[in-house]
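The structures come next, written out as structure tokens.
FYI, it's all coordinate maths here, none of it is from the lab. Small disclaimer: the values here were computed from a predicted structure and weren't measured. Cβ atoms are built from the backbone, for glycine too; each structure is taken alone.
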Structure P
């Protein structure tokens, strides 16, 4: 998978972004694991800001999205929490996806059967993702 726009659940994302947004580096906000439902949820800031935002979004400088991953297996987490920028890679792995979110010192890796993008939200950040 190369673009956030390609995810299931990206309807609103595609309304506020007129262009393809490449899956790249993110700043991790949260990692949540629901052991009962075998769901892992990641929330993070992306570098891009919507180029077609609703009027009420005009003054914001950060965009946060999330991804819910279902039927998770082979989960490995190392050196989290971190403030480092993390590179996201999502590759087909048979009928599943192999997800890697990491940097030199930290990594989250797992496989999942289903991926769903959460709607973007915006806010004013005192520091930006470039730090």
Structure Q
């Protein structure tokens, strides 16, 4: 049996193994995982899994912010104040806020990633909003 084939197979396996280890290491550092807490208006705290956007995370916790665009970042109805943990404002959000609002922490919840513990302020009337399922017939 030729040693070139054995060495080639061994090197190929070693390279693939090294690449897998690099990917797993990067994933553990870059991708949020586990549970985080979101403090809402200083009154209510919810524990949620990391990942996704704030709008959907709040909806999963039965807290519904208005969103006519369905989370596309175009209607600007899902405004909230992110006091801590929201990261930098995305370019898709910048056109919806004045500089003053941006420095005060206003964000679109549909564009805010849930990667770390958050402290947010939402309008009080949001706590009474209910979700309705309906079918439009024409």
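In this comparison of P, Q, the computed figure 1.04 for Cα Rg over 2.2 N^0.38 Å is attributed to P.
Tell me which of P, Q gives 0.7 when you compute distance in nm of label points 7 Å out along Cα→Cβ at positions 69 and 93. Clearly, the read-out refers to P. Given 3.9 as the derived value for distance in nm of label points 7 Å out along Cα→Cβ at positions 21 and 53, which of the supplied structures P, Q does it correspond to? It must be structure Q, since only it matches. Set P, Q, criterion distance in nm of label points 7 Å out along Cα→Cβ at positions 5 and 37: the highest-scoring structure is Q. To which of P, Q does the computed value 4.5 (distance in nm of label points 7 Å out along Cα→Cβ at positions 13 and 85) belong? Only structure Q yields this read-out. When helix-only ellipticity at 222 nm (-39500 (n - 2.57) for each DSSP H run of 4 or more, over all residues; to 500) is computed for each of P, Q, which one produces -10000? Here the read-out was taken from Q. When Rg and Dmax of the Cα atoms in Å, for residues 29-76 alone is calculated, the result is 14.6, 42; to which of the structures P, Q does this value belong? Checking each candidate, the match is P.
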